[in-house]
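Undergrad: I've put the structures underneath this note.
Read the figures in this text as sums done on the coordinates, not as results from a lab. The model shown is predicted, which means the values in this text are computed figures rather than measured ones. Cβ atoms are built from the backbone, for glycine too; each structure is taken alone.
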Structure 1
Amino acid sequence: MIKKPQAPDNPRTNRLLSVLPDDEYGRLLPQMELVTLPLGKCLSETSGQMKYVYFPTTAIVSLLHVMDNGASGEIAIVGNDGIIGIAVFMGGETTPNRAIVQSAGEAFKLNGAALRTEFNRSGAVQQLLLRYTMALLAQMAQTAACNRHHSVDQQLCRWLLLSIDRLPTNELVMTQDLIANMLGVRREGVTVAAGKLQKAGLITYSRGRIIVLDRPGLEARVCECYSVVKTEFSRLLPDLVAD
């Protein structure tokens, strides 16, 4: 599957921003700042207040639930389809999750107060962000069910597909330790699952670099959770520009 290159320095590369009417987009644009997000950067910490929100263009961010003992598991993936910092406009002030950059890239940073002002106009921004929040909650719920009921092999397929859906290429840079942390499983489980996918000719994996070779093969192997998340996203946000 060949993807069209994206322009990380264009805010409209983010699909939420791409469908905003010109008036709303024009009010937000002067306050946006292009930032580079390195792998592993923490954008928000559990119970921490967020001063800024982020609209990824080529970066991918994982939302993690962190336990008291430090163990964590991924509950959602956000890329060029979304925004990091829903607590800023939903009124929670703080977030119960940690946001970690899963795939390095670019994003546009916006002061939370500016977004809140636009959200409170009760116009297009509010409608779009509320629908996006519903889609994100659906992804979180399905991820929880998947992690409980499906094999590591299936979880890895789901994670790979959701990730490359939000990237300009079919290549990810990610160590097995980080993948294990995202999925909330032991590193050995990721090693075995990745080995199966590589042996089947679906991916190549070497030195923290994963390339998806056979997307249809992954889709045939993945559990129903991937299609459930994708279908719900399309239902709630049918106007978003596809890759």
Structure 2
Amino acid sequence: MYTDTLVVIPARGGSKGIPRKNVKTLGQKPLIHYSIEIAQTIFPNNQICVSTDDDEIKSISEQTGITIPFIRPATLATDTATTYDVLIHAIHHYEQQGHIFKKIMLLQPTSPFRKTEHLQQAISDFEQYQPEMIVSVVETTSNPYYVLVEENEAGFLEKSKKGNFTRRQDCPVVYEYNGSIYIIDVETLKKKQISEFSRVKKFVMEAKYAIDLDTPEDWGFAEYLLKKSQI
């Protein structure tokens, strides 16, 4: 059904906040399995690409039935390597094999709780609006019109976003990327960096499905949700 879409799951070995997090067991399975298995609910294995530099991640990923098409070059496994570089590398690999995709779905392995219906709705939104990118977001509670401040040139704090609001509920709604789902137009990606996209549409997710595992505290909260069957 989604034959024009390549799913890319970037998973390098050198994670710092949570060491070896991509292969660390969350609940009953390795973290990387969550993203692979949810992709498998609507995509065939040959459209799912785990881009990794790590042999253990490769081996554990292939336990799900997919085949890792390449080991990511060391130059794309450093702290300075960008998601853009990783995606372009994956696109070029598949094009050299004769596989041309119109869209990339980027699934970060650190967002394990997305559901099949989230992927389907995000794809539907992309087809409807034809943007450069669909990105999953949550409504932020740290509203720049209300509680976020920064230092001015004189060293005094002032609101990050100007506005005479006395109640948070009166402020404009502000969203933050949650890192869970990105759907990107391939031709646009070849021409410019993701940060340069101007036609970006939001896909709003409930916060409990949008948890992003960056710290041990995040990991502990994810385990709590699993144990309480909140996901």
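Undergrad: Which one of 1, 2 has log10 I(q)/I(0) by the Debye sum over Cα atoms at q = 0.12 Å⁻¹, for residues 36-139 alone, as calculated from the coordinates, equal to -0.45?
TA: 2
Undergrad: Please compute volume of the Cα convex hull per residue in Å³ for structures 1, 2 and give me the label with the greatest value. If you can, show how the numbers build up before the last one.
TA: On the way: 1: 114; 2: 160.
Going through 1, 2 one by one, volume of the Cα convex hull per residue in Å³ peaks for structure 2.
Undergrad: To test your reading of the models, identify which of 1, 2 gives -12500 for helix-only ellipticity at 222 nm (-39500 (n - 2.57) for each DSSP H run of 4 or more, over all residues; to 500) when calculated.
TA: 1
Undergrad: Sticking with this one: Supply the structure label, taken from 1, 2, corresponding to mean count of other Cβ atoms within 10 Å over residues 20-27 with the calculated value 17.1.
TA: Matching structure: 2.
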